[in-house]
Structure 1
Amino acid sequence: MEQTAKTPAGSSELFCRNCMKETHEREAEEVEGCVPRWLEGRVTRNGPGMTKVGSTHYDHLFDSLAMLHQFTIHKGGRVTYTSRFLRSDSYTKNTEANRIVTTELGTVGYPDPCKTMFHHLVTTFFKLPVPANVMSDNCLVNVCQAKDQMFALTETCFLRRVDPESLETFEKKEDISNYVAVNMATAHPHIEPDGTVYNLGSSFSLINGPELRIVRFPEGNLEGASVVGTASSRWRTAFPYVHSFAMTENYWVVGEQPLVLSLGKLFRQYVTFRKMIDALTWLPDENLRLIVIDRKTGKPLPTTYTAPPIILFHHINAWEEDGHLVVDFLGTMNGLHYTSFFFSNFKKSDTDPSKVIPDAKACRLVLPLEVTVEEAMEKHQFTLKDTLYTAVRKENGELHCTPTLLSPVMFELPRINYLRNGLPYRYTYGVTGGSELFYQRLLKLDVETGKTWYFQEEGYVAAEPIFVPRPGSTKEDDGIILSSLLKLNDPRYVALLVLNAKDMSQLAKVRFTAEGDVTYPFHGQFVDPRQEVHLY
C-alpha cells in the first residue's frame, strides 16, 4: 500500500476556503502551450463555495453553499472563466438572514426561536421517513446536461436548473418526487447516446420498506419520468446510502453498502436540532451486497451477490463478458467517507491525509451470472480469461465474491472515456495524493496491466479529470484530459489544465485570477454545443 506523507497545515486549509465573490466572465491572463484547435465547448464544475454566512460557519465540506465554475473554450482556442453561486432556496434564506438557517447534512441551521421542539415534532411526525424540509436544495455535487437543459444535482429529491451559458439559476425548484415516487436520488446519473438519462433513487413505504429504484428520464426531461427497475433493501428501518451505480447493456448494478441512514436516528436528530450526519451508521459486520437488476424485467436477478464490508462510493465501470458481470469501483474498508470531511479535521496542524481523505483503491468484482448452485458448492475458484476469482456459495444461498485490487495507489474521482461506459475498457483517470497536498496528482491507470501515468505540479491541487475524445478517434485513450488547478499560496488562482490522455503530458495551461477565493469542486461535465447529446 502506498504511504502518503503527513501534509503541511496550509495544504488541508485549501479545502476550508470561503468564497464571497462571484467571477464574471474573465479573459485568460496567461496561456502556456496550445489548446487543441478542435476543442470547443464548456467545462462546468460544481462544488462547495461559501463556507460561512455572516459569523456562522458550516461544519462539513459537503454543506457549503454551492458554487458553479465554468471554463468556456471558444472557437480558435480562446478560453474564458466564470463562477457563480447556485441561487438555491438555501442560499437565499441564509444570505438574507446573514446566518445559517437551513440545516444541511453535517450542519444544523440556527432554529427559529419561535419554534419549540414540540412544534418541530408535531409538524414533522407524519412526514417521515425523510421530511421535505430536512432535504436541502443546495445542489453542490454534480451537473447533468443531456440535451438542452442543465441541472445542478445533489443527493436529495431536489434539482436546480441552471442556464448552461450564463450559469443563472432558474427560479423554480424541481422536486423529483413530484414526477415519480422516490424520496432521494444520486448525483451520478448515466446518459445514453440517445439522451435518455437513468438515475438511482430510493423510496420508502410502510408496506415495502426502503426500496432502490431505477428512474428513466426520456431525453433528460423530468416530464415522462418513470420507474423502470426496483429492488427491496435488506434493511426495514434504514435507507442504504448509495452514491453511484453502474449500467451495462442488460443490467443495472447497485452496491448496497453497509452504510445506512437510520430512520429512527434521522427522526431523533431532526426533532432535537442535531446533525443529520449522525444518523448515518457504518455496519462493519455486514457485507456489501451487489444487486443486479435486469433491464428487461426491471427486477433483481434471483442470485444475491455479496462481498466483504466495503464502502463503494464511486463506480468506475461495469460490463458483461462470457457469462460474467465485471464491476470496477473504488473501495475502502471503513466508514470514514462522510465523517472525515469535517472542517475541524482539515484545520488540524498534524492532519494525516489518510484520516481525512478516505484511502480508496481501484477494485474489481467478478459476478458469475451463469454459475449453477452445484458448481458453486463443488468449487470456489473460477476463471474469466486470465482473471482468477473467488465465488463461494453460502448456506443462505448468497454467492460471496472476493474483490481483486487493480492498483495499490490511493484513487478518487474516477472517470473513463464515457463511450466505453458499460463496455470492456482499459483506462481510467482520477486524482491521487502527493507529497504535499491532498489530490495533488492526476492519475491514469491501465486496469489490465496496473501501469500508471501521473501529472503533478508542486504546490497545486488538481480537480476531477474529464476525458474528451479527439474527433474521429478509434483508440480508447486518443483524446485529452480536462482538469483545473488551484494554487496553495494564491487563493484566487485558477487554471484550465489540458493534458494528452495517452501519457498525461501537459498540452496547455490557461491561467485566470478570480474575483474571490477559488474553492475545490467535486464533479463536472464537458459539453460540446455542436453535439445534440452530451455524455459524461
Structure 2
Amino acid sequence: MKEDDQSEESADLSMELSSLLCDLHLSSSLSEKPRPLLPPITELLSRLQEKLIDAAEKPSEISSLIGQVERLVQAAESDWLFSSDSAAQEGGWVELRAAYVSLISALIGCAALPLCEDDCSSPPTAAYQNIPSRAAAVSSALTALLRKCEGGGATRLLHAVAPPICVFAVTHFQDQVWTSSSSRAAARRLQEALLTAGHWTNSAHLLMGDEKNSGILGGVLDVLQPQLTKDSWQRCEAVKLVFAWTLLQVTRPALSPHLLRLLPPSLVLSDHYRPENCMLGVRCLHHIVLNTPAADLRQFNRAEVLYQALFKHLYKTEAAVIQLVLPCLLDLLPVLEKPPSSLDPSSSRRKPCRHDDVLRLVLTHMEAEHKVALRHAYASALPLFIDRMGVAVSRHLQRVERVLLGYLEVRDPPEEKLRLKMLEVLQKMTRAAWPRMEQRVLVLLRCLLQLLVNVSSDSQLSASARQQLMDQSAACLRLMDACSHGRVQLLLQQVDSSCCGSEVIGCLATVMTER
C-alpha cells in the first residue's frame, strides 16, 4: 500500500511539474524528447533566469512568476534539481553551480533596492513601496530551494549559493524602511532554512565555520566587495548594514585572515560626515581592535592609521560619537604603547605618550563643555583613563582638579550620575597620585563640604541618589585624610555644626570615627 501511495504521489507531482512547465512556457525543450522526460536542469535554470530578468521590466508579472518558480521547486525531485548531464565530471558541477548562482541572482534582483542618486539623500519612501512584497516572495522561493538542498545532500552547491542568499536575508530581516513585518518574518525563515540546510548552528558559525563545516565569510565579502568601494557604498542603503552585521558576527581567530577586506570599509564608514554612518564605522573598528591580535594590528602601521582616524573624532560635538570613540581608543592604545601605569617606577623617567595626548584633549573639552550629553560621555570615560594612566596622571592633576571642581558644582537631577562619576574620578585620582594630593586637600575639602550641604537640601534628588552622593563623598574624604596623614579630620573638627543639617553631620561623623 505504501508503494502504491508513493507512486500516486510521484505521479501527481510529475503532472504538477509538467503543468508548471507549460505555464512557464518551458515545455518547448521537450519537443524532441519523449513526453515523460524532463529537460536538463541547467537548461531549465537558464530559461528561468531569462524570464525573471525580462519580468523585471513588467512589475505586474514579477510576483506571479516568483510564485511559479517556488511551486516548480517544490514539485520537482531533488535528484533532478541537483543533477547534470555530466555530473560525474567536475565540469558538470561547475555548470550546475553557475546556473543556480545565476538563477538566485535573478531572483534576488526582483527585490533589489533602489539606488541613491547621491551621497546626500536617500530614496523617497515611495520608492520602496513594492519591495517588501517582492522580498517576501523571493524569500519563500529560496526557502523552498534550500529545503530541497537539505534533502538532496547538495553540499557543494549549497556553499556556492549560500553567500548571496545570506546577504539577501540579512538585508531584509532588519527593521528598515524597505521591510515590513511579513517580509522580515520571511527573511528570518530563509536564514533559518540556510542554517538548517548547511548544518550551521547560528549566524556566527555560518560565517566562520569550524573544522568539520567551512564558513561562507569569504563568499559573503565577495558579494559585498563591489559595493563597498569608497565611491559606491553610499548608493545602496543596505550595504553598510549588511557589512556591519557580517563583521560583528566574526570573532578571533577568524577575523584576522580577512582583515585586509574588513578594515578599509570600516575606516571609510567611520570617516563619513553623517553621525549614524560614523558611529557604525566606529563600532566596526572597535570590534576589529578587540578581535585582532596586536601583532596583526601593528603590521603595516595599521594601528597608527586607526589611532589617527579615531583621534580626530574627539573634535566632534555629537555625544553618541564620543561615547563610542573613547572606549575604542582605550582598547587601541595598549596596542600602540605600554600603558603608563605598567611602567617600572625605577626605570627612566616616564615620557608623555599617546595616552597623555588623548587625556589632555578630553580634559580640555570637558572644561569648556556645557552640553549635558557630552559632559556625560566624557565623564564616563575619565575613570577608565585614570586607571590606565596610574601615577602618570600626576602630569594632569591641575586640569583634572579644575574639571572636578566645575562638574561637582553643577546639579544633575534626579540621579546625579555626573556628580557620582566625578566622585569616582576623585577617588581613583587620590589612590593613583596620593603623594601629590596633600597640597590640594583644602580646595577639594571645601568643594566636598559644599556638595554635601547642597545635596542635603535638594528636594529634586531621589533618596537613592542622595545616599550615594553622601557615601561617595565620605569615601573621598577618608582617602584624602589618609593621604594627608589625618589633616582632613583636624579640619573637619573645625566645621560649625549649626551650618549643616543632620545628614551632613552624620556623614562627617563617619569620616571622623574611621582611621
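Read the figures in this text as sums done on the coordinates, not as results from a lab. Keep in mind the model is a prediction, meaning the values are calculated, not measured. Cβ atoms are built from the backbone, for glycine too; each structure is taken alone.
Here are some notes:
- Given 22.8, 72 for Rg and Dmax of the Cα atoms in Å, for residues 143-430 alone, calculated: source structure among 1, 2: 2
- Among 1, 2, structure where Rg and Dmax of the Cα atoms in Å as derived comes to 22.4, 67: 1
- Origin of the value -2000, where helix-only ellipticity at 222 nm (-39500 (n - 2.57) for each DSSP H run of 4 or more, over all residues; to 500) was derived from one of 1, 2: 1
- Origin of the derived value 7 (relative contact order in percent (Cα under 8 Å, 6 or more apart); candidates 1, 2): 2
- Which entry (1, 2) yields the derived value 3.5 for distance in nm of label points 7 Å out along Cα→Cβ at positions 103 and 359: 1
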